[in-house]
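Here, each number is a calculation from the coordinates, and none is a lab measurement. Predicted model, so just to flag it, every value in this text is computed and none were measured. Cβ atoms are built from the backbone, for glycine too; each structure is taken alone.
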Structure 1
Amino acid sequence: METDFANHHKAGRNILLLHPPLEISERFRPIVAWTSFLHKKSVGKEKIEKLKGKNFGKMPEEIQDLTLKVSAIVRLADALDYSRIESRLGKVRSKKKLVVFYIEGQGAAIDAERMKKKSDLWHLLYETKLEFKPGSVE
């Protein structure tokens, strides 16, 4: 964010590609870089197709798939911290192909809404639907 606030997702990807964390095996380093890139903007089928025409598409298919799965989770974690007012996961309820997360804390309404938006990639990849509700379970 220090390098380029508006395009920090691109700057983060580029920094991680040039200076990958040495603790991560070489095979998995692109996952970290591309997950950084994918954490910011909305992700739909069109964006994924566009990525496949770039360097992302040059990675082995297994690595592309794993990158998208990790990114789906990171996007949700990023959204939980969107308000910066100490939101946290509360109770979780599940049934068949639906999981409802209750978000607690002062920023719960803001962060639950943001999580709903950033669950776009998850919903492209998985049949299990996610819902996010501010407050706690009664």
Structure 2
Amino acid sequence: MTMTDPIADLLTRIRNAIAARHDTVDIPTSKMKLEIVRILKEEGYISSFTVAEGKYQGTIRIQLRYAPGRVSVISNLARVSRPGCRVYAGKARIPKVLGGMGVCVVSTSQGVLTGKHAQEKGLGGEVLCTVS
């Protein structure tokens, strides 16, 4: 079976690992997934990540982050643009997540950026997902 939306698979694996209170989650590697995971790390939603090279495809091991009382730092992880319904936003229309408390991940002509960084650079693009 072929996977039609690898980014949705990444987000679902993270959501499932959080629901099961796992410390780590393994995900097959791709450049786009690595960029999304890098943004999650920069914004403080995950502790760390490592990339292990495999024979055919590598694996990203994500170290999930929990607040005291084993409450996940990530409360909501949602896919916005899907293969069946792409969502694009100009620099002035990039959505704010939780009034600026969350992060919007945008694929721009200069790479994958947070919505805030894309606006600062004056770029629009495809809205991949939101994290809060």
One of 1, 2 was used to calculate helix-only ellipticity at 222 nm (-39500 (n - 2.57) for each DSSP H run of 4 or more, over all residues; to 500), giving -7500; which?
2
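Given that FRET efficiency 1/(1 + (r/R0)^6) of positions 51 and 67 (r between Cβ atoms, R0 = 30 Å, to 0.05), derived from a single structure, equals 0.70, which label among 1, 2 identifies that structure? Provide the component values of the computation, followed by the final result.
On the way: 1: 1.00; 2: 0.70.
Computing FRET efficiency 1/(1 + (r/R0)^6) of positions 51 and 67 (r between Cβ atoms, R0 = 30 Å, to 0.05) on every structure in 1, 2 gives 0.70 only for 2.
To test your reading of the models, identify which of 1, 2 gives -0.80 for log10 I(q)/I(0) by the Debye sum over Cα atoms at q = 0.15 Å⁻¹ when calculated.
For log10 I(q)/I(0) by the Debye sum over Cα atoms at q = 0.15 Å⁻¹, the value -0.80 is produced by structure 1.
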